[in-house]
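Down below are the structures I want you to see.
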Structure P
């Protein structure tokens, strides 16, 4: 049973805040109950989500006021049933940073696209930081599509358990 999902990326200001908020939205839409979502990054550059992320999410009618970036920590990792990275290297960094948690992490680390069944050549969702508003929105649309798929998959998994 999957109850806690953590989205991770580099700075927790663009892709992962969007994933967290979109996951909440789609969980309600598809009546996925009893699952909580969180997000974190390796480096916190700002005390808020990027403006483009806020604009994208609020354009969907989703609130962003309560979001505050946070750093990946051992205690945060320990609580999760599923850890979803935006890029493959972020999962490698989790494995390397928390080597003594190898057994705990087994079967819990995926990129967002990988969890949804993407092929090995298409696992990453690139960081749109400093790429312009149009590219930001293109990337966030990819995040949204994949988060919606993740919610439907988790719902199915949780119904089987």
Structure Q
């Protein structure tokens, strides 16, 4: 097998991108089916798949639908924190069960968190009893999800 550092330095080729694209549509697609679509051997797809996973370019996971799992309220929350504790606070916020995505950003906020809650009461409880109790959280602004128009996993 090729050296992973060499492969990473070259980047992904078109076959790699097509394998990834097919798996984005159906993460359980059999190698034989992918091979047939790409007109290559199943062995080649298996080797490419394993290499993509090993180099960290691909990870196949199950994606849940929060609404079907009983979470009716989703929001993005912009959070301003004490600058000298940014990483510590980010770790504390990320550890909260309702937080499904968290990034440190530049701009008006220091942290953006995406949360899922059962309902608005749960969100209120999350904000007042959990988020605002973290030492160093100065303020936040919530942006309720009204409708997801596009959702992809790149």
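Read-outs: derived from the displayed coordinates by stated rules, not from any lab. Note that the structure is predicted; figures quoted are calculated from it, not measured. Cβ atoms are built from the backbone, for glycine too; each structure is taken alone.
Tabulated results
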read-out	value
Source structure (of P, Q) for Cα Rg over 2.2 N^0.38 Å, for residues 71-134 alone, computed value 1.23	P
For log10 I(q)/I(0) by the Debye sum over Cα atoms at q = 0.12, 0.14, 0.20 Å⁻¹ computed as -0.47, -0.65, -1.39, the structure of P, Q it came from	P
Of the structures P, Q, the one that 22 was derived from, the read-out being relative contact order in percent (Cα under 8 Å, 6 or more apart)	Q
Structure with the greatest value (metric volume of the Cα convex hull per residue in Å³, for residues 31-94 alone, set P, Q)	Q
Distance in nm of label points 7 Å out along Cα→Cβ at positions 103 and 119 - highest-scoring structure of P, Q	P
With helix-only ellipticity at 222 nm (-39500 (n - 2.57) for each DSSP H run of 4 or more, over all residues; to 500) derived as -10000, matching label from P, Q	Q
Winner on distance in nm of label points 7 Å out along Cα→Cβ at positions 55 and 111 once structures P, Q are ranked, highest first	Q
